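Each structure below appears as structure tokens.
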Structure 1
Amino acid sequence: MIVAENLSKSFGAKHAVADVSFTVSPGKVTGFLGPNGAGKSTTMRMIVGLDRPTGGRVTVGGRDYTGLRSPLTEVGVLLDAKAVHTGRSAQNHLRAMAATHGIPRSRVDEVIDITGLSSVARKRAGGFSLGMGQRLGIAAALLGDPHTLILDEPVNGLDPEGVMWVRRFVRHAASEGRTVLLSSHLMSEMALTADHIIVLGRGRVLADAPVDDLVRQWTRATVRVRSPRTQELADLFARDGVSVTHLAADVIDIEGALASEIGDAAAARSIALHELTPTSGTLEDAYLRLTGDDVEYKTKDI
């Protein structure tokens, strides 16, 4: 279990993390989300002792990470896949890490096989593609067979097979009772992988809830309507709490009204409906609404 209590970190006058509290429980995958500059990486660095908190405390299994006697066997960490001696082979990099904890070479061979690195294990890590570098970083995180996994953007650069493997792996790890904290900017992948979501924005916790609860709270159902008389339907539902988006001459999306309500209104006025399709909100929709006012680096519309 990872527990942050009133965790803060300042760099000069900038408050990167401000009074953050959360718990990452074992037995489920916890997604860690937020815009660039939200404080996710700083928080992860504080969890594993790479940054010292300005205030508050964070523990792993009830202890400070820096106090762990055998870190690799208790916490597996992937924060920067490029943090590798580029002149070493993948195998030698992992063997050097294993030697610091008395981990046998057989475990090195095992994680190389698990992560699909067997064919490049003796090649220099400096020549690896982004995806292969990620696989090496994941192999390093798994080396000590830890109870806690902290993975920052583990699917970055991976091909579809690799992305699916990471998804299956972290869910399996959680099913074994391990604590899994996973960050990603891929909302569609996070929706398939995570059970619980923590969202940061400008160094503050914006949400801390199960995925379904977060989506339900921060999105509204949308109904796709296709009809030769869409303008009449749009006028009927022009009221507070309902928004209508015109997609084509005969297609509109109505947000904030039930499909049954739209269907009844159309029937009462003999308006033909060629399509009436309700769709639920997505994690991406919820995330964008939740963080809309907390994006530090905004781009211009084009």
Structure 2
Amino acid sequence: MEKLHVPVLLTESIKLLNIKPGGIYVDCTLGRGGHSSEILKKLSTGKLFAIDQDPTAIKEGKEVLTKISPNFEILEGNFLNISALLAIKNVFKVDGILYDLGVSSPQLDVGARGFSYRFDGPLDMRMDPINNPLTAAKVINTYHPNDLVKILKNFGDENFAEKIVENIILKRPINTTLELVDVIKSSLPQKVLKAQKHPAKKTFQALRIFVNNEIEVFKDSLEQSLELLNSKGRIVVITFHSLEEKIVKETFKKLTISPRDTVISTLPIEIESDTEFKLVIKKPVRADKTELKINNRAHSAKLWAIEKK
């Protein structure tokens, strides 16, 4: 029997969702069903809607959830369309929404999907291979050098972007993941090659984020999610990247701090803030030592939560 995938910060994220047995919840990132399983276990008359655009995740996730309860529905699509996907099911308000923005292991582990820097495969990286025509190969082989440098720096924090791009241009066309890994390795100094992190990690991350337009998609989806919440409803987000963090931080700050709060804080009496939302936790939650030992991906994970009053 296959071992159930345990997502990063699972216990903490489910606790922060504050699940009501009769509530309606949305897992925006079904993946292998780790979070969805735990949400479903806490529902009696409530319902879970799980969103994913990856055919493999949908198939595997459905198998996992069916064993727990029938109180779920999988919505096939991008969480960019969360409002529309729910509206089709006649759902316009929910009690909780979860985002786990990490890439699922099956995507990384299957060479043919083109996400992996460890297994050979076509340079693809599309989470939705049916509706997204932009592959990583197209980006690598046709984009202007200046644009490639910007992609690697903005989405991968890659310090050696210029050198990597210089070598990419020399080696074009690059058609497989391991061909790209070789080009990256030839562009980096020994101290980076000897470091614990894989030398291609930042470049591959940057390409994946760009190909799937992940940052803009998340930003738009989060705005819709805030509109979908019932009173006392919560949004819980697990981020893995500084750009995702920035969106959460700025959005949550804007919603939970009103101009008059500055004045209120100086008064000797306690007055309720007039904002529509409140932070559930003041600082994001990080993985503890135990989780860090068993899950390397937990190092960059941060957990955030907001509640509608």
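Bear in mind these aren't lab numbers, they're just calculated from the coordinates by the rules spelled out. Since the model is a prediction, treat every value here as computed from it, not as a measurement. Cβ atoms are built from the backbone, for glycine too; each structure is taken alone.
Starting from the value 29, 46, 20, 4: which structure in 1, 2 was P(r) over Cα pairs in 20 Å bins from 0, in percent calculated from? The read-out comes from structure 1. Structures compared: 1, 2; top value of relative contact order in percent (Cα under 8 Å, 6 or more apart), i.e. the largest, recorded for 1.
Suppose distance in nm of label points 7 Å out along Cα→Cβ at positions 53 and 213 works out to 0.8; of 1, 2, which structure was it derived from? Only one of 1, 2 returns 0.8 for distance in nm of label points 7 Å out along Cα→Cβ at positions 53 and 213, namely 2. Here log10 I(q)/I(0) by the Debye sum over Cα atoms at q = 0.12, 0.19, 0.21, 0.22 Å⁻¹, for residues 157-292 alone was calculated and came to -0.72, -1.15, -1.27, -1.33; which of the structures 1, 2 was it taken from? Of the structures listed, the value fits 2.
Thinking of 1, 2, which structure, once helix-only ellipticity at 222 nm (-39500 (n - 2.57) for each DSSP H run of 4 or more, over all residues; to 500) is computed, gives back -9500? The read-out comes from structure 1.
Look at distance in nm of label points 7 Å out along Cα→Cβ at positions 21 and 229 for each of 1, 2: the largest one is in 1.
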